[in-house]
Structure I
Amino acid sequence: MVELALVLPLVMALLLGIFTGGHAYFQKISLVDAVREGARYGASLQVSADTGGLTAWKANVADRVVQLSGGELGAGDVCVALVTPTGSDTACGVSDPPGAQADPTSLAPASLVKVAASKVTTIETVFFTSTPTLSARVAARYERDVV
């Protein structure tokens, strides 16, 4: 009984840490998948040239990321941008990928869809609690013309 009383708190702390750590890792994977799929969606979603076109496009992409996250994210947790790469742009905390600068010989410079999201999670054991911030950032080449 004494041995059980000594070992049980350690085993329970270990099991709680494994469970909450695994849940945090699952949340990270879900977050990365939602952001990646949102960037792909944004890369193929057409932006209209009217005044609300870009704003509506950003809202649609952000809504798609929120929907794909399974309720883990809110609209305020997602950043979406459509930019022309310059090599130094860091919209939404996502830097331009190497070689993404616009080709000066091209008639229409290539655009990038940048999507980022972050969420605070909790990892607990009996002895301590940690609250890391999970984040995901993706840049995808925009595949449509702006009309």
Structure II
Amino acid sequence: MKRSKRLQVIVDIKATQEQKSLEVLGHAQRQQTQMKGQVDGLSSYRSDYVDKCNAFAKGGVKVSRLIEFRSFIDKLDIAITGQEKILKNMEQDVLLKRKTWETMYQNTQIIQKVRESALKVEQHHENKREQHEQDEHSSRLGRKKYTVT
């Protein structure tokens, strides 16, 4: 089996691995985007709830009701902080997966270039072989002409 054919097998394997890595990266990015949407939604809900609380407070509210509002806002803050930590971990995971994919992509490109180089060398050898055969064939024909006459 020619070297370029053997290298093509490796290129195909690396390309498959690269594609799988890209799919994993895409999945992680979608999850990160979804989590960011949840954090943004939770933050927006908190902001709206604080506005609602302030509107009630201006109209006069019992202290127990204000304590309930404050307690709920504190719970929202804890939930937002937890979600932000998860989001931060997801961002780091996406960066790691992107780096993994980039490395695989570069490795695939390197092996592809080696394969192309091997293909050029093989083509050059094939051209030389064909030229040699043509030269040999021509020289045989030339010798036959001189011996026949």
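Read the figures in this text as sums done on the coordinates, not as results from a lab. Being a predicted model, the structure only gives us computed values, none of them experimental. Cβ atoms are built from the backbone, for glycine too; each structure is taken alone.
Figure out for me which of the structures I, II the number 4.2 belongs to, where distance in nm of label points 7 Å out along Cα→Cβ at positions 29 and 125 was derived from the coordinates. This value belongs to structure II. Ranked by FRET efficiency 1/(1 + (r/R0)^6) of positions 13 and 133 (r between Cβ atoms, R0 = 41 Å, to 0.05), structures I, II are led by I, which has the greatest value. Given that Rg and Dmax of the Cα atoms in Å, derived from a single structure, equals 20.9, 79, which label among I, II identifies that structure? Structure I accounts for this read-out. To test your reading of the models, identify which of I, II gives 0.70 for FRET efficiency 1/(1 + (r/R0)^6) of positions 69 and 93 (r between Cβ atoms, R0 = 41 Å, to 0.05) when calculated. For FRET efficiency 1/(1 + (r/R0)^6) of positions 69 and 93 (r between Cβ atoms, R0 = 41 Å, to 0.05), the value 0.70 is produced by structure II. With relative contact order in percent (Cα under 8 Å, 6 or more apart) coming out at 49, pick the structure among I, II it was computed from. Matching structure: II.
Once FRET efficiency 1/(1 + (r/R0)^6) of positions 61 and 117 (r between Cβ atoms, R0 = 30 Å, to 0.05) is computed for every structure in I, II, the highest value turns out to be that of I.
When helix-only ellipticity at 222 nm (-39500 (n - 2.57) for each DSSP H run of 4 or more, over all residues; to 500) is computed across structures I, II, the figure -14500 traces back to I.
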